[in-house]
Structure 1
Amino acid sequence: MGSERIITFETAVCGKPVLEKQSRFLACGVPLSGKDAINATVQAATKRFRMDKAGQLSWACRLADGTELKSDGGEPGAGKCILEVMNGMNAVDCIVIVARWYGGKHLGGMRFRIYRESARELLAEQGTGNGGQDASVHRS
């Protein structure tokens, strides 16, 4: 990987909620040790951050061994949006989960922009240290 900047999380963290036309979005990042831990990690984060009543729970993960997985969680295409952001920002050994509580108004394609931006803001905040102690940036 050379001297690429790598973003990962040391502990579970949550971003700032986004409200758009009465729909609420919340992105969370969690360290991930391997693909066998995905289900347990998603369940634990969902409970910890009170995302269990969200209508859509989409996620993506990347591991240092090259494994990339995603789940749309009821919102077709959302997992791909999150994974693209993780690839672009070189986030590894973590999972990013974005929950959406539907507000009753259709968002159209705007919802995918929000999925991307929620993931990007979470990773950028953690990667620069602005969200601070719960994430780290490594150079390899």
Structure 2
Amino acid sequence: MATQSIDHLIWFRNDLRVHDNQALVAACKNAAVDGGSVAGVFIVAKGQWQQHHLSPGRMTLTHEALSGLSTSLKALNVPLIVHEVDVYKQVPDKLRDLAHQLKVKHIYFNHEYGVDEARRDEAVRHQLSDQNMHGYHGSVPP
């Protein structure tokens, strides 16, 4: 990948929707204000999925949802970057490396509440303490 700059990065996890996605809306609004670029990222953690005993059907649904997300984001001129790690513990390093490679200024995400997910998110906030992190709860109001 050629080195490029992404000002606003949306970190997608389980919330793979475009409609009613608070983090996506905020990133796009802020990019419209400052003229910045927007991209999305999803980090697959297959080993973690296996530890959580996700069924092959659930994994297939997730991959199909990612394909739909990518198509929907393309319509908004927002590329989706997909990376793979084994377990959640590797996510902070992967996200940090990507953020530095792309010179990301802001990272947006929707909160998750599972125990492993909360630990992963705390590790990401610690690892990326030099980033502007923007976390959101729930849906965009109608």
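Out of 1, 2, which structure matches 0.4 when distance in nm of label points 7 Å out along Cα→Cβ at positions 23 and 111 is calculated?
1
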For which of the structures 1, 2 does the calculation of Cα Rg over 2.2 N^0.38 Å, for residues 47-118 alone return 1.25?
2
One of 1, 2 was used to compute helix-only ellipticity at 222 nm (-39500 (n - 2.57) for each DSSP H run of 4 or more, over all residues; to 500), and the result was -9500. Which label is that?
1
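FYI, it's all coordinate maths here, none of it is from the lab. The structure displayed is predicted, hence computed values, not measured ones. Cβ atoms are built from the backbone, for glycine too; each structure is taken alone.
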